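Peer 1: These are the structures, in structure tokens.
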Structure 1
Amino acid sequence: MEILAASDSFKGTLSSEDCARLLAGEAAAALPNARVTAVPMADGGEGTVSALVAACGGALRRVRTSDPFGRPVEAAYGLLGERRAVIEVAAASGLPLLAPAERDPLRATSYGTGLLVADALDQGCVDITLALGGSATNDGGMGMLRALGVRFLDEDGHMLAGCGADLSRVALIDAAGLDPRLAGVRVTAMCDVDNPLTGPLGASAVFGPQKGASPEDVALLDEGMRRYAACVRAAVGGDVEQVPGSGAAGGLGAACLAFLDARLRSGIETVLDLMGFESLLGQADLVVTGEGHADSQTAHGKVVSGVAAACRRHGVPCIALVGGMDPGADALSGLTAMVPTAIDPAESLEDALAHAEERYRAAARRMFSLVALGGSLGGALCS
């Protein structure tokens, strides 16, 4: 039996690699003739670069760049071969780089992400994928674009730095200096939100508060984003203000669409494509996926839903081994079964996290024992 282990990490406890290791051990005990092949997984958020580098035999490239406040920081992105690069916006412009008390989308800039893109161009990359999750910024992507040669001018012709507070000051966008190498580059933005750039469902209103914006800041940022959107229209002749996903990463989605001619794609679908996942299914008899907790969001761009959908297309059974599950979470097309590691509903979250490996191993043992029983019953019925 060929088993493909394609689980997301269990945040804060088990990595994707840990899950594969535990699955291999329990499969060997219950199914002596089974072979487990591990494929690290991510959905376009944190861990996407490391998962793709591992799956594609790529390499991490570490460079000096700047954090959301312009301070020097080292960040890594992935070189996947065939002149492809994958960059997490959070690596240089993310919330994890700031202490909670530091968060301030009026000051934050995506300039550091632009430096990573520029370095990928220096490496000769012609296919660049940006993972838009986890940003600390609400600058409409101005910082990133400024690092790539675009100038943002106020009414007096002074050049702006490109932070959230500058949105309301933009009078003219000069894209003549945009790095010409980008004309020959295919850019994909991993995006699993459909928020527009402005309005009650826009970047500032929905994501601003988690980045440190007060209600007054949100109103200021959204009004500034409207002015910025008008300047983008004047610069490129197209309107991205209400395009679903343009509000991702504080409006960086809009910048990618308008100036980099990017495609916005589901994170998990992009990851699966980059690693050639569907070609691996041709040899698989069973796929085991999973995540820390399955809930109503599991069906919307998460690893489990993407893997299950690919398995459905190829007729491969798929089981999700999850930490916990809400009622109805297992009703996913392409999913054969969902197995929770938690067996005591009264167990506290702290205890579950403390014994995550033990619980996962026991659940894998139960799962593979049932797979082995099913095989035995199938053989008996056919004899």
Structure 2
Amino acid sequence: MVDKNYWFEKAEYDQRLRRVQQRLAEQGYDALLAFMPESVTWLTGFFTRAYSSFQFAIVPVSGDPTVICRDVEAYYLDSTCLYPDRVMWNDSDDKNAVAVRAIRSRLGHAPRLAVEMGAWPLSVARFNGIRAGLPDAQLLDESQLVTQMRFIKSPAEIAYQRRAARAAEAGMTAAIGSAKAGVSEREMAADICAAMIRAGSDLPGPGVMSSGERAYHLHGGYSDRVLATGDIVQIETTPNVRHYHARFMRPIRVGQASDEDHRAVERLIDIQDAALAQVRPGVAASVPDAVYREGVLAAGLRETYTNKTFYSVGLLLAPSGGEPLEAAPGCGWAFEPGMTFHTYVLARGFGMSETIAITDDGYERLTQFPRRLFIS
């Protein structure tokens, strides 16, 4: 007897499936071939840590989906997938041949297929092999069909992100407590990861973490470097619950900070508050994005500001670090209720960020840690 471990109620999965199938019908497709691991999990429930092996879902324009995956994942299919149809391959099989047979047996020899061609697991060789096995089929790129639907989260999805936010806060508390002169980044990371796991995170993180010179450069990771008095520690805690993410950054100085440091961080907080004051449904993302950029440049905190200021987060499976909805100059989208974002501002090695959810009349700050420069 396999214990069921569904992340959501079946009604939610059925609603997601109907939305995708309606879009397929509107565009004249017979099915979607979903290769993005997030798409497979979001639509069918199926999750295994081995999602990097060859697997995908056939989502027909009507009826239940089919999951194609490695035979050793049968337990996880039984425990997480809401829909029974599956095709299993073993390590001695020709995987392209298995895929082609599965598609033909369910859709015939000449289906019109929407394909997630931008999915990282679908290599050029794999795609060419499947296309060669279906010479009469039409394969058209619809990489954003499911992804764009996932931008709007359900209340149950946001509930997971709230839980992840609590784990992020536990990680930040550990970071501030352990960032002392004589402590290595590696030791500090161990404290952060342990705190987040104990607080409910499915993965340890810790996310962006670096000190000294590397604190001035985004995307550093922990090393054997030993912290010294006066160091900046750039830290972003990135836990997840059911792989739904929430994250945030806070600035830390080891042992001491100058008045100028405090003024710079206070200015960053003021700029972020001004940007977030613009966030509500129907507002173009370019509006708060400009507030961030113009505020930082006008304050003389940076000479240029080229990075994005908002990016969508939710169900993320590595190597995905964010959903492809971002605020940067020239972006043409607007906020909608149910969207969730990591929004951040960086200058002089200091980072201040939050995870937010867009509500009917504004936004909810999911991460609720105190906002200031911390002196460890």
Structure 3
Amino acid sequence: MKSTVFANGRIVTPDGLLHRGAVAACDGVVTAVQQSIPSQQPDEEFINLDGDFLLPGFVDVQVNGGGGLLFNDNPGAETAAKIAAAHRAFGTTSLLPTLISDDLDKVKHAIKSIDEAVKRKTPGIAGVHIEGPFLNVEKKGIHDKDKLQRMSPEAIQILTSAKCAQVVVTLAPECAQSDQIALLVEGGVKVCSGHTNATFDETRQALAAGVSGFTHLFNAMSPMQSRNPGVIPAALESSAYCGIIADGKHVHPAMLRLALRAKADKKFMLVTDAMPAVGATMDHFYLNGSRILVKNGVCVSEDGTLAGAALSMIEVVKNAMTMLDLTIEEASRMASQTPASFLGAEHTIGSIALGRQADFIRVSPTLDIRQVWISGVEWQITEANA
């Protein structure tokens, strides 16, 4: 197969920024990363980046919808593929369609559908995120309280049923026993803590049982108090990954900056928590029969409860740079390499390095997306959704 060389750009790699560097890819895989621009060969396609940035494709582990579609409404492979296509225009090349708390039959259908989609190598689908229904009703947020339940043997069997897809489940530690968490982890599931009113000690116990992530840190969690620290300090002291929504609305930027300074290993993942409005023109949608309003990138129910976001990953990256004082390398790592590591896919996706999948985003100096590639194949982006 013909090799493609991306050159004369600022390339974000795990080792830092290459100014005027070059990347070669063949058969969908990165074959070279170098500081200098190689001489063009007759059998190579040469893409002149003309000083633009080349970033690794974004990896989003929490995507409820996009392109006018909500995954919960029809959690099948076709819906997931359309949602992935909508987010691709904003630089996301791998994502986890996310099912908001629902009946176990729907959870089973979602996992089976995405497992088949991953088996077929559907572009952009890296697994599935089951957010609930094993959540604390006191921290349910927009989740339907009538859907919530405790972890059960039936649920464990369903959650560990995938053969190909990576399954992530968000649960409240107080709604599952430690041995149940351990069974999920043994079955290949990545377990996150979220929508929880757990104490500091309960959270530490869940971490010891195998919890490896925290879903939208700060949101829908027990608050920090001087004599009752709750979930957040346990998360920041741990080696677990923390998802954050950097929009200035879910969490005040000062709190996120404080968290970044407090967690030594910097295992933060930028997530969108995106709803159907991303990649679509709409001022409302429905979730579990409730009308959700969309305004200025925020999704809220009619009583003012936050319900995800109308936010793309490129917007999150820009926000992280401006609100959290991050460099493009730091923000890119949180949007790509770190979530890939959380999923256990860091040797395949999430970075521009030898042997990795050739998932690239070309962005201008002002971070406008110009081109997107998945496995070395360019995807067309229209001005309407870019």
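Peer 1: Rank structures 1, 2, 3 by Rg/Rh (Cα atoms, Kirkwood Rh), for residues 208-311 alone and report only the one at the top, that is, the highest.
Peer 2: For this comparison of Rg/Rh (Cα atoms, Kirkwood Rh), for residues 208-311 alone, the top structure is 1.
Peer 1: Please compute mean count of other Cβ atoms within 10 Å over residues 248-255 for structures 1, 2, 3 and give me the label with the greatest value.
Peer 2: Numbers: 1: 31.8; 2: 23.9; 3: 14.9.
Result for mean count of other Cβ atoms within 10 Å over residues 248-255 over 1, 2, 3: largest is 1.
Peer 1: Still on this structure, I have one more. Given a computed value of 6.6 for mean projected area of the Cα convex hull in nm², for residues 96-215 alone, which structure among 1, 2, 3 does it belong to?
Peer 2: On the way: 1: 8.2; 2: 11.6; 3: 6.6.
Here the read-out was taken from 3.
The numbers here are math on the coordinates, done by the rules we state, and not lab data. This one's a predicted model, so the numbers in the text were calculated from it and none came from an experiment. Cβ atoms are built from the backbone, for glycine too; each structure is taken alone.
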